[in-house]
1. A value of 18.9 was derived for mean count of other Cβ atoms within 10 Å over residues 10-17; which structure in 1, 2 was it taken from?
2. So helix-only ellipticity at 222 nm (-39500 (n - 2.57) for each DSSP H run of 4 or more, over all residues; to 500), computed for just one structure, reads -10000; which one of 1, 2 is that?
3. Could you tell me which structure in 1, 2 was used to calculate distance in nm of label points 7 Å out along Cα→Cβ at positions 58 and 98 as 4.5?
4. Identify which of structures 1, 2 gives the largest calculated value of mean count of other Cβ atoms within 10 Å over residues 106-113.
5. Thinking only about mean count of other Cβ atoms within 10 Å over residues 74-81, which of 1, 2 has the largest value?
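Any read-out appearing in this document is the output of simple, stated calculations on the displayed coordinates, not a laboratory observation. All values derive from a computational prediction rather than experimental measurement. Cβ atoms are built from the backbone, for glycine too; each structure is taken alone.
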Structure 1
Amino acid sequence: MAFDKANKDKHLDKAVREMIAQAGKDGVLPITQMGEPVLRRVTDEYVGQLDGRTLKNLIKAMRTTMLEAPGVGLAGPQVGLSLAIAVVEDHKRKDDEDDPRDIQNFPFHAIINPKYEPVGDATASYYEGCLSFEGYQAVRKRWLEIDATWQDEQAQWHTERLHGWPARIFQHETDHLSGEVYIDKAEIRSLANDDNLSYYWCDDPVPTHAAEVLGFEL
């Protein structure tokens, strides 16, 4: 199974190849920041607009950029590309064992044309950030469990039930492809810069104390 080569967009393919080439030897792409129009567009479905080699190199560059940032996800609009493509990856560390956010190993995936549906009504509210809104984090309520669906680089469809932190990552990146940024539905009174988050709130993964002090509801 593969994407239809008849859908290749030569001009877009050339532009993406040039963007990757400009990243240089380190392969790190510039990350768009809030205010860039591309972050607010609904992306185009990926149907094979890029040559297979270009798609492979784009995914590699997006992963390199994500890890260098560092982050656990990166969507097409965050590198200036309005296509429904994102990458995700996270790894559980020793100090995550008792973390109430249910952080789990989330192996690297390129997720193309991703979608999700909530499983049940349970939600969770935690601080999260975004590579396109550098220096700040805010509390965002998200579905605790989802059924995630996406295509891989060979156009093969996958469906997986995700819970906890991997579910949050998948929702965050998929929302980017609809022109949504996490802050759009965050608890604005919880907004903190990285220094203040570390100083005041980092010892409380469930932001109960922050909600009491800053005046927002969980």
Structure 2
Amino acid sequence: MRPETAYHDDMGRQFAAQATDSAYHAHTDRPAMLRLAGDVSGLRVLDLGCGAGHYAAEMAQRGAAHIVGVEGSEALLEAARERLGEGAVLHHHDLEEPLAFLADQSFDLVVMALVYHHIDARRELLSEIRRVLRPGGTLLVSTTHPTSDWIYFGGSYFADERVELPFGDGFALTFRRMTLEEFLGELLGSGFVLEELTEPRATEEARRVDPRRYDKTHHQPLFLAVRLRRP
């Protein structure tokens, strides 16, 4: 995402704290993506938009051999370093730009959790992911659900626009709306093969955190997550 759309300073610190135990991030999106990841033992993992390192920590606990995180926010990278330790391999980098510091076919698994809809240069990023992912490797992507965005923002379902969503204490997340056709079309058009698609619903643990949001995920699709393979 562009530097101006990354979660900087107080916004980043607030996001890092919220993502640790939130109904949506910790107990809806993350369990779905980790299920799609399956057994990561011995894998080389690239976490794009790694945020505060929640996914990297989970992957490490599950036996991933090597994990690299890439993030555009220094505040979130600081939180990731605290969570993962000083030995973590983390890069401060704008995902709108090429991943030139990463070698060809150097990863078995690429994770991009709730990041894709923030990116403008999506096709270019997918090309870079294909380059650094080994043949047969896996790409996991989650995003806001197009139907949910339509319900919240209104207007045409087919609107192609950048929108703002209130977050925390006076902040706003900015991202681009897209249709299901556009989302899947970009991924498949970049040469990936779809293996599984899921519309995550909150786990039972979310009832403790936020019963209202737990119920909402079971009545309205809020997120979309896919597992793809690089042929």
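1. This value belongs to structure 2.
2. 2
3. 1
4. Of structures 1, 2, the maximum of mean count of other Cβ atoms within 10 Å over residues 106-113 occurs in 2.
5. 1
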